[in-house]
Structure P
Amino acid sequence: MNEEFKAKTKKLLELIQLNEPSVEFDAENRKLTVFANEGEWIKKFLPYLVSDLERVVNLLSKKHGISEPVFVDVNNYRKERENLIVELAKAAARKVLLTKQEVKLPAMNAYERRLVHVELSTRPDVKSESFGEGPERHVVIKPLEA
């Protein structure tokens, strides 16, 4: 089943004219990793490509009996973005400790906000909370009173 899903996903990538895409599917972690050698133009559209491709791949996965959502990463965009968000959370926490004032992070999607909350949950000196609605929802990091 996974090989057929992988083959159909590769065919989909060829239909959207990605040159020689390589596809790896980790069924245990429900992660589809795609690498495509497309030059500079792909960097401009990568965030849109990842989210749109994920939407289509999840429709395809349901047809192949994969009931849980599949996470898609193209050219390690999502992995690099996760690392950036975690580093941003750490830097904001350091700033909160130095200034003793809260720091408001930029608006993020639910997954990115969760990364911030998980990263800072082990720290006894700061707390994080989400505020706002819809696309304007963001995380605020606050110092804990001693």
Structure Q
Amino acid sequence: MNIRDQLQADLKEAMRAKDEVRLETVRAVRAAVLNREVELGRATDDAEILQLIRGLVKQRIESITMYADGGRQDLVERETRGKQLLEGYLPAAPDAAVVESTVRAVIAELGASSMKDMGAVMKAVSARLGPSADGKLVSNHVKQALAGK
């Protein structure tokens, strides 16, 4: 089942269960997909939908931080649940140990020795780990590894 079909099934299930947060989350994803399709003038593929979902997850993380700073625990819980629902659509991200070992291997292969090589290292690591890897985590590991040399 592709992501579009999964979203449709989840929408129906959320409506039947009267699950407000899940319904709102799925509708937000579907709206983002529709907006992207209008922008592009064509249908989106699964990779583009996953990219949109990653963006929505990042928005939820920012909202959680802002609500926590504002003392709104009820909204923190709602956004956290929405974030977890969104993450359910994403493929499993590699853990920190896998990212670190991949970064070290790429640095050794490329012979990278300074921060000037960061772009090349990031490109190679991202290609190996795929789109499921968190770019910020990869960037931090690359910076630490290059600074340590």
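All of the numbers you see were taken from the coordinates with simple rules; none came from a lab. Model, not experiment: these values are computed from the prediction. Cβ atoms are built from the backbone, for glycine too; each structure is taken alone.
Hey, distance in nm of label points 7 Å out along Cα→Cβ at positions 21 and 125 derived from one of P, Q reads 4.5; which structure? Kindly include the intermediate steps, with their values, before the conclusion.
On the way: P: 4.5; Q: 3.3.
Checking each candidate, the match is P.
I have 42, 29, 16 for Cα extents along the principal axes in Å, for residues 13-76 alone, calculated from one of the structures P, Q. Which structure is it? The structure behind it is Q.
Which structure, out of P, Q, was FRET efficiency 1/(1 + (r/R0)^6) of positions 53 and 101 (r between Cβ atoms, R0 = 41 Å, to 0.05) calculated from, if the result is 0.55? Each step should come with its number before you reach the end.
Details: P: 0.55; Q: 0.95.
The structure behind it is P.
Looking across P, Q, the calculation of helix-only ellipticity at 222 nm (-39500 (n - 2.57) for each DSSP H run of 4 or more, over all residues; to 500) that yields -26000 traces back to Q.
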